[in-house]
Structure 1
Amino acid sequence: MSLSDYGIDDSIFKEPEEEEEIIWVSKSEIKRDAEDLKKLGLELVELSVSTLNTFPLETDLKDAILLAQKIKKEGRRRQLQLIGKKLRQIDVTPILDALDKLKNKHNQNVVAFHQLEQLRDQLLNNGENAFTEIIEKYPNLDRQHLRSLIRNAQKETTENKPPKSARLLFQYLKSSI
């Protein structure tokens, strides 16, 4: 016999089915997140209009940012709060990605610059092996022009002259690769 035969609800004795886990968020954490979004809004306000046009922004948010760029003092603070509120209502991941890409653009340029310098140094120091390797990797390079630049740069190095051809070699690689 079961409990239901006696008119007793036996569902209270059964294992509860999988319930969704409730995640509690503290009030302080909510305030910190809101403050972070206000700071993001301030970063967006400090960007130029042309840069803002490249960001994935909703029209009302973009309008609020453009208005905040024109406002001074207390009105600006209130407008930043409004921008923060609008940011809380949307997914800010694409905006953060675009801002991160904008900030890292300089770092990417520096890395590319160093790679070109290493390529030039390989051509000057490693001779024919480096030349064939680079020609295979970048077949659009003019072999004859590249060889003459390398030869002139090596000659300038041995004669202790200014590295004019090494600079020209770097500029050629920069424009061709």
Structure 2
Amino acid sequence: MRKIVLYIAASTDGFIARPDGNIDWLQDKKYNIPDEDFGYTAFLQTIDTTLMGHNTYKEVMGFDMPFPYPDLKNYVFSRSEQADTACVSFIKDDVVDFIEKLKEQPGKDIWLIGGGQLNSVVLNAGLLDEIILTYIPIILGKGIRLFSEEANEHKLKLIPTENKLYRNGFLQVRYSC
């Protein structure tokens, strides 16, 4: 069965975006390490599908670039009816039912991009298999949490051989759920 992997960055205080959804702090030039992508390219080789909430999709579409995952199957969950695009299928169906069926289909792993509400739904349903979390050395103080307040308590298991500290202060940890 395919795995759902949450591959994501968060501030040290657990936020994935500012209150308005902005993630400008992730592009701060002081964090740049030439020729380092923090495992992103290797991770992309393990997946063929993405899942994201509508607000996350809107934020991605606000970037000054084409849609970043045109070669993947992309699903965006929305409470309202949306017309599919060349790169994205919009899903209004029950999130849990849809993901359960998706996990049973053949293919590579599935990237849960976020945001916090969708992350919580997937976690609470027991569908999240792994978390690859990169802590960014910044305190935002407020914003969109990695998991929304609807998240239930859930114990994670650290995969110790998969953790990495980068010289810019990024700490990447991997958990199984």
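What follows draws every value from the coordinates through simple rules; no lab data is involved. Quick caveat: nothing in here was measured; it's all calculated off a predicted structure. Cβ atoms are built from the backbone, for glycine too; each structure is taken alone.
Hey, P(r) over Cα pairs in 10 Å bins from 0, in percent derived from one of 1, 2 reads 9, 37, 40, 13, 1; which structure? Kindly include the intermediate steps, with their values, before the conclusion.
Numbers: 1: 8, 21, 13, 11, 14, 16, 8, 3, 3, 2, 0; 2: 9, 37, 40, 13, 1.
Traced to structure 2.
Determine which structure produced the value 134 for volume of the Cα convex hull per residue in Å³, for residues 48-143 alone, calculated from the coordinates; the candidates are 1, 2.
2
Say we calculate mean count of other Cβ atoms within 10 Å over residues 104-111 for every structure; which of 1, 2 gives the highest result?
Numbers: 1: 10.0; 2: 15.4.
If we compare mean count of other Cβ atoms within 10 Å over residues 104-111 over 1, 2, the biggest value is for 2.
Suppose you compute helix-only ellipticity at 222 nm (-39500 (n - 2.57) for each DSSP H run of 4 or more, over all residues; to 500) for every structure in 1, 2: which one lands on -5000?
That value comes from structure 2.
Quick check: 5.0 is what I get for mean projected area of the Cα convex hull in nm², for residues 24-95 alone, calculated from one of 1, 2. Which structure matches?
Label of the source structure: 1.
For distance in nm of label points 7 Å out along Cα→Cβ at positions 56 and 128, which of the structures 1, 2 scores highest?
Checked 1, 2; max of distance in nm of label points 7 Å out along Cα→Cβ at positions 56 and 128 sits with 1.
Matching task: 36 is the computed value of relative contact order in percent (Cα under 8 Å, 6 or more apart). Pick the structure from 1, 2. Walk me through the intermediate numbers first.
Numbers: 1: 15; 2: 36.
Answer by label: 2.
Identify the structure, out of 1, 2, from whose coordinates distance in nm of label points 7 Å out along Cα→Cβ at positions 40 and 120 was calculated to give 4.1.
1
Quick check on the output: 10.6 is mean count of other Cβ atoms within 10 Å over residues 64-71, derived from one of 1, 2. Which one produced it?
The value was obtained from structure 2.
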